[in-house]
Structure I
Amino acid sequence: MINKKNHSASFRDPSGYIFIDQGVVKRRINPIYFDQYKALKEKELFKKLFSASWLVKHKEVFSDDSQIIIEPEHIPFVTYPYEWSFGQFKEAALLTLKIQKFCLDNDMSLKDASAFNVTFFKGKAIFIDTLSFDFYQDNEPWRAFKQFVSHFLGPLLLARYHGASVLNSLINYIDGVPVKILSSMLPSKTKLNPFVYSNVHLLAKYEDEYKADYKGKTKKSTLSKKAQLNIIKTLYDFIKKIELKEQSEWGDYYNKINYSKSAFEQKSKIINQWIRDLKIKTLIDIGGNDGTFVRRIDTDLEQALICDIDNNAVGHNYKILKDNGETYITPFVLDMLNPSPAIGFNNKERDSFLERIKGFKPDITLALAVIHHMTLSGNIPFVMSAEFFASFSNCLIIEFPKRKDSWVERLLNAKREFKEHFNFYNIESFEEAYIESFDIVEKQEIKDSERVMYLLKNKNA
């Protein structure tokens with residue numbers, strides 16, 4: 001029977017399930033998985049995985065003959081595969097392969113290879129499904145291979161040829177992109193590549209004969225451990241070399257800003273002062289590009305979420321994070337005009353962005369130079385954007401570019417014969433709409449620019 005506190009996403013694996021105990025995430029392990037769990041524990045494989053920061057840490061809080069309860073380390077904000085940059089997606093794929101090699105070296109194997117088993121925490125990819133490990137059976141092929149192709153290899157290849165935007169395809173395929181679809185979407189020339197042909201096209205051709213599924217039911221076949229290790233190495237080397245060949249308007253954003261260096265510095269100073277005064281520890285930067293302004297904050301932050309619609313900008317942010325060894329920043333891809341919805345069975349297996357950000361409860365939200373895009377590109381009325389921010393923001397720092405701002409003028413001119421419809425785009429209408437949800441705490445003009453900074457406080461906070 002399902003525990004009444006079961007997490008809505010945790011019902012597929014008979015080995016156990018996640019539940020919420022007084023706000024704390026815990027995992028129950030059923031007797032069917034006791035042997036695997038105890039072997040991982042006694043052989044210190046958990047300890048080694050924790051030490052490598054490959055698997056989320058946990059502590060055992062209860063054990064008897066009917067159940068074992070573990071409490072995983074708290075991850076403040078979970079991102080999903082369709083919210084990752086190309087670089088993050090690659091890292092998640094490579095982590096999965098590293099863990100599978102580790103398992104084989106220790107007579108274990110991953111029984112599934114879902115991209116949803118990985119998230120990002122403390123500046124790196126981390127595996128979060130503690131019950132994905134099973135005993136290795138001699139000469140048995142990796143039963144999660146097809147799932148790995150559907151969740152990782154295939155989407156990465158599609159991104160290579162069609163752009164990073166296809167990585168959000170897992171929002172439609174929670175069980176992975178079907179290999180027949182992957183094969184049909186790849187260029188015909190990829191059939192001349194022996195690796196892609198054998199691991200995608202041939203797999204699609206014989207899909208009906210390949211009987212592996214999530215639960216590991218396989219058509220009888222054999223493969224030595226040595227051969228499997230060779231496959232893992234080949235997959236790892238191939239994926240590591242996959243690169244994007246696309247550019248974006250926003251990937252080089254801060255080299256194309258339309259205000260002076262002094263205005264840029266003043267904007268940063270204003271943000272810093274407000275963050276300092278409010279003693280902010282957690283924040284989300286909506287439309288934060290590569291995280292430039294968050295990194296200029298001179299107080300210690302515990303957690304900073306930085307999202308942007310542009311995959312390249314998020315990827316650049318993640319590269320900076322890795323180069324600097326930053327553990328407090330979590331970058332992810334988000335279209336604020338179409339935030340990630342809740343998906344899966346009953347729309348409850350994966351939470352929406354709004355559900356997750358409300359659970360995160362940021363001390364403050366930054367919305368720097370996004371309101372004109374929401375209003376003029378997305379046709380979002382001020383009152384609706386105010387409601388959006390108010391739904392999860394205790395405080396809000398928002399930047400308003402006035403009508404004479406060059407980027408605003410460009411967006412307005414693009415409206416052509418409908419330009420007059422947007423006569424409401426002015427600072428008076430903005431304030432009138434936003435004071436329905438927020439109190440204006442402070443307002444500062446940025447000198448040498450057509451931009452105004454606001455510090456707002458949610459009326460209902």
Structure II
Amino acid sequence: MKKFPNAIVIILIVIVVAWLLTFIIPQGSYARVFDETTAISTVVPNSYQQQTSPHLTAFDLILAIPRGIIGRADLVVLILLLGGCFYLIEKTGALNQGLNQLIKILIGKESLALVILAVLFITAGFTIALQEELIAMTPILLLFGRSIGYNAKTIVAASLGSAIVGASFSPFNPFGVVIAQREAGVELLSGYEFRLVVLAIASTAWILYLLHYSRKNRIEKSSLTVETERLTIRNKLILTLLALTFAGVTYGLIALDWYFNEMSACFFVLGLVCGSIAGFSLNKTTEVYLDGFKEMVFAALIIGLANGVSVILKDGMIIDSIVYGLFGPLEHLPSTLSAMLMMVSHAVIHFPMPSTSGHAILTMPILSPLADLIGLSRQVCVLAYQYGAIMMDIIVPTNGATMAVIALAGINYKNWLTFIIKPVLIMLCIGAVAILIAIQIGYN
């Protein structure tokens with residue numbers, strides 16, 4: 001049996017398929033208005049028109065690869081710097097000792113550890129939509145998982161999966177819900193009570209599934225070797241600084257409008273400071289940092305390559321045509337059926353448009369007037385986007401973060417898809433039921 005393609009091969013295949021689709025799907029676009037205040041281009045409803053432009057050449061296909069990487073340069077830098085920082089902290093022995101102490105506390109309480117891990121990442125997902133930042137944490141999380149008897153799939157589902165569940169069902173995901181509500185002309189953060197209830201239900205179902213799977217798929221625990229049983233003063237200081245940096249970055253993302261560059265700067269400085277605390281010379285600190293870069297290059301490359309798919313679809317002028325083809329027929333269907341198909345259409349569109357914010361900016365101005373025509377509230381329209389699009393981040397191969405994490409975990413895409421499809425379908429069913437209930441209670 002031939003070996004299943006790795007993450008990079010899969011993304012390269014998807015890029016070629018996207019290029020071929022530009023010769024099949026009619027070209028077209030919506031008119032857009034640029035807002036100088038927000039620096040965001042907004043789609044004008046009912047403005048779709050087919051167009052004729054030269055097709056992308058084979059050379060354009062090749063160019064999409066470096067252009068995709070350049071387009072995500074800020075994220076690539078974050079992954080390298082964050083990965084280098086974690087690698088350096090690991091080499092100080094602080095993480096190893098910290099995990100050792102944590103494992104001692106959790107002996108016989110492995111299920112509780114899994115629940116705590118899932119809750120932490122669900123919280124990170126619904127507050128700051130944590131996803132790409134998790135890439136650098138993956139090797140440490142896997143080490144922790146093996147130490148308490150959990151396989152790679154369990155740990156990735158409990159971390160990345162939980163973060164995506166939190167983001168999908170969040171009442172105030174800044175890169176999803178807030179942008180979607182703004183584009184739909186809905187009061188920001190309105191309707192959060194209903195979303196909180198659905199979030200609690202979805203999170204509980206997700207965690208119960210994780211516990212069920214983990215009980216049936218335990219692995220032999222691996223032992224950590226540490227030089228000393230107790231945390232040294234230096235390592236306590238390093239771990240404290242790590243926790244404070246995460247707290248500071250989280251505050252910056254929520255309150256100060258920070259993004260990837262600010263995060264990169266914080267973790268770069270943290271790495272240098274931790275190296276100094278550990279007693280490393282400046283030469284050794286930078287050399288270890290570079291070794292950490294090497295560990296993250298594969299993940300960073302996947303992120304850039306995945307963006308190449310979007311480059312092809314946008315330059316080929318077919319992404320708007322896909323949106324028009326999926327959402328146009330909904331106008332002639334009953335409102336309840338339209339809402340369900342709206343959610344399905346969002347799930348399909350998220351394959352070529354894996355950016356949650358970009359997805360919302362593209363689709364919500366088109367769907368909001370459509371929702372008015374068929375008698376759906378715009379809040380329900382936003383729910384269909386949330387539950388249909390964001391949840392797909394854990395499946396679509398065009399999402400560089402997911403592909404990078406499963407690659408670092410040593411899980412091929414086929415095995416990941418086989419494992420994750422059932423819990424994702426459960427989440428989508430919960431989302432669909434929530435939309436039906438929202439329609440019945442007049443959620444607005």
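Throughout, read-outs are computed from the coordinates displayed, never taken from laboratory work. As the structure is a computational prediction, the values presented were derived from the model and not from experiment. Cβ atoms are built from the backbone, for glycine too; each structure is taken alone.
Compare distance in nm of label points 7 Å out along Cα→Cβ at positions 95 and 135 across structures I, II and report the one with the greatest value. Intermediate values should be presented prior to the final figure.
Details: I: 2.9; II: 1.5.
Ranking I, II on distance in nm of label points 7 Å out along Cα→Cβ at positions 95 and 135, first place is I.
Using Kirkwood radius over Cα pairs in Å as the calculated read-out, with 22.9 as its value, let me know the right label among I, II.
II
Can you say which of I, II returns 2.26 when Cα Rg over 2.2 N^0.38 Å, for residues 207-262 alone is computed? Kindly include the intermediate steps, with their values, before the conclusion.
Values: I: 2.26; II: 1.81.
Attributed to the structure labelled I.
For the read-out helix-only ellipticity at 222 nm (-39500 (n - 2.57) for each DSSP H run of 4 or more, over all residues; to 500), a value of -22500 was computed from one structure; give its label from I, II. Let's see the in-between values first.
Values: I: -9000; II: -22500.
Computed on structure II.
Which structure, out of I, II, was semi-axes √(5λ) of the Cα gyration tensor in Å, for residues 31-110 alone calculated from, if the result is 26, 17, 11? Please list the in-between numbers first.
Numbers: I: 26, 17, 11; II: 48, 20, 15.
Matching structure: I.
Ranked on relative contact order in percent (Cα under 8 Å, 6 or more apart), which label among I, II comes first with the largest value? Working shown, then result.
Values: I: 12; II: 28.
Result for relative contact order in percent (Cα under 8 Å, 6 or more apart) over I, II: largest is II.
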